[in-house]
Structure 1
């Protein structure tokens, strides 16, 4: 049964990256039904499967659903003492709190957001998980950009580039260029944003990473392209 769940969840993740969000959700839902059948005590996908499902739900702006899921699954995975599960749960917590903070300003929410993102990055660095570290760094760079902490955002983005470029992590590179372009626009430097938008567009076309089509279009519109 685990192989069936993994196959469905992995396929859903790939479909998500291709930008087919509705199809991806159906596949994740099917994977979750299979998990409920094999592990009735766990009614949500958890660990990496759960992270990927939550990642999709954030794109679908189902923030309350993600918050409910991560509260439960973090308790479950804590029993396994997995550093990766702890890190990705902290990452999701940080990301969802950041989404909430954009609509409801609160010093407490801002503090907790940064604490979760810092914790995720620290754990991933200690564990040497360079596959997930860029995701956490990009999330923190986005947080810093929103709060106009330019230097901190630059440092996180530079670290993403240092990891992704030599490793050929082209999806992470795409995200790096998109976030750098947003940072340049926030700094009122549109001319410096253009090369990053162009490179992101090239990478999206080459890799089929159409999950980012909307973000690319928004940046192109902001630049009058």
Structure 2
């Protein structure tokens, strides 16, 4: 499995059976390395409704025919705009052509802006993605939470994609503790340095997480790793 970082919290997972795009915020993203009209996908996983995650999901889905996999109400929101969708609920899992996706708890919020107001759309979530014998945990936007301990006990996590930007999510130290609780073998930081409010030094996360035996890859937008 190839895991490519496209900036902010957007990743493209490429397997032998499908391309899985996660939280495609490309338009308006100063760190994006591609555009919404160029990226390809078979499935699009969307963790919550904020614009820096939901972003280009609908436009990409309509252009490519990809299926948006998202929390129930968010999937309905995307479906009403003409996207092909698969709704899910937190804790539930589903087998797809490439493997399995399970929604996990994320402590955050989820809303879209309509008429100058924030309108709540679904609960936020993270994802456990199992494909080609590997398990990737995408935390979404979340605080440090004890549920991560449970995920680490019940799963062998090969790679954790963790927010470190502080202010809206975990900061570097909490994210390092999350890596310990998850017992993940490897981690990549996300959701940082896109905007002033989430500027942090990823080296802090790397140093703290590696104390727990977790390998940390600080990827620049466009870079990738192989699992």
Structure 3
């Protein structure tokens, strides 16, 4: 997570959605940076704990933005990242495990360490409500690029970083159906962002949290 108080913007880093590239581009413009274990702070934690501190102590009330990705592709990126040879001795390694097995483990009631990856839905929502002001689709990078260029009044270069390797990662139809059923809300939210041209804006603002009204930006 980054906070750029001068530009009234905070970044909620959803894993495997290009966060390393975004952080590299925005870090020089940020005055607060949460790194390592604190990098992926959910929007709900930001609203409950960090936002009040920023408002009370620094008189800073930033908009929040995040990126989400097609759920199957985001899990595939997790799987391939953990399958790297460098992770071979790590209990979170997925080497020797099929992507199908990985996804089934992710969806189980008690995921083993190699499948403990959380969900995008939980990163950007709370109690069924979207808790970021701007939600972008990973698949529409030029839309995010234009938003950042406008907000920071300069060209923001997003270079590919920390990209997961390529490799075979297919799902059986049964497992794909299971994924869609168990993570239906995440699929629906991603589809809504894509339907709005890659940028879903909410009326979250700094009012009391309620069910945000969503509108697309042309």
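Every read-out reported here was derived from the displayed coordinates using simple, explicitly stated rules and does not represent laboratory data. Worth saying up front: this structure is predicted, and the values here are computed from it rather than measured. Cβ atoms are built from the backbone, for glycine too; each structure is taken alone.
Supply the structure label, taken from 1, 2, 3, corresponding to distance in nm of label points 7 Å out along Cα→Cβ at positions 46 and 158 with the calculated value 1.4. It must be structure 3, since only it matches. Tell me which of 1, 2, 3 gives 17.5, 52 when you compute Rg and Dmax of the Cα atoms in Å. Checking each candidate, the match is 3.
Which of 1, 2, 3 yields 2.2 for distance in nm of label points 7 Å out along Cα→Cβ at positions 102 and 150, as computed? The read-out comes from structure 1. To which of 1, 2, 3 does the computed value -27000 (helix-only ellipticity at 222 nm (-39500 (n - 2.57) for each DSSP H run of 4 or more, over all residues; to 500)) belong? So the calculation was done on 1.
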